[in-house]
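Structures given as structure tokens follow.
Bear in mind these aren't lab numbers, they're just calculated from the coordinates by the rules spelled out. Everything numeric here is computed off the predicted structure, so don't read it as measured data. Cβ atoms are built from the backbone, for glycine too; each structure is taken alone.
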Structure P
Amino acid sequence: MLMGLVTKNAILIVDFTNQLKAGGMRYREALIEAGKERMRPILMTTVAMAVGMLPIALGKGTASEWKNGLAWVIIGGLLSSLILTVFLVPMAYYLADRLKEKIAGIQDKKLAQE
């Protein structure tokens, strides 16, 4: 469940960034805009899932001990994945695009010298 959510959130950011880049925006500005635009759906999904797990985490019924622990782990995973998705995915995309740009620049220089 957590992997699916993190993947979906990362796809939201990367796909929207690619759309903005295809529209002519530079990758840095596209990443910033994608982060702003997609923050709300990512927050809504993560908070809804975390709040939905609270009744299980706070339950006091029969054999609720193992369910409580699992629910708290899922809530912690959701919140940590939110932070990782919002900061780590755009940073990795930014570094990959910078590397791609540098490699293309080196190749262009080699072609110009020949």
Structure Q
Amino acid sequence: MSSVFSKIISKEIPADILYEDDLCLAFRDINPQAPVHFLVIPKNVIESMAGLTAEDEEVVGRCLIVASRVAAEQGLVNGYRLIANTLEDGGQEVPHLHFHVLGGRKLRWPPG
């Protein structure tokens, strides 16, 4: 069964795409938790941070570069938070690695 992110990648579900290349995709979160909230996902399915292997280094590195680039394009010059919820206790709801980028206001700590 494919996840909602796989359906966004294949264009079965529309998304407000901010960036796309051969390895990853960035798009606005449909339930934003900050004035700026977007996700960066690898196009190939990696279920979570817990399942990363050495073979994932290029795509995960690319996702982090894209997160930084899109954050700058979105005007997050005063900073932002990058989050990868991992597995059930980490709050991961979709079994596809994704990075949340949140900003546009002062973020509190601890988050949860």
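Brief remarks follow.
- Distance in nm of label points 7 Å out along Cα→Cβ at positions 64 and 96 derived as 4.3 - corresponding label from P, Q: P
- For helix-only ellipticity at 222 nm (-39500 (n - 2.57) for each DSSP H run of 4 or more, over all residues; to 500) computed as -32500, the structure of P, Q it came from: P
- Top of P, Q by distance in nm of label points 7 Å out along Cα→Cβ at positions 72 and 104, largest first: P
- Computed 37, 29, 26 for Cα extents along the principal axes in Å - originating structure among P, Q: Q
- With distance in nm of label points 7 Å out along Cα→Cβ at positions 40 and 80 derived as 3.0, matching label from P, Q: P
- Per distance in nm of label points 7 Å out along Cα→Cβ at positions 16 and 32, the highest-valued of structures P, Q: P
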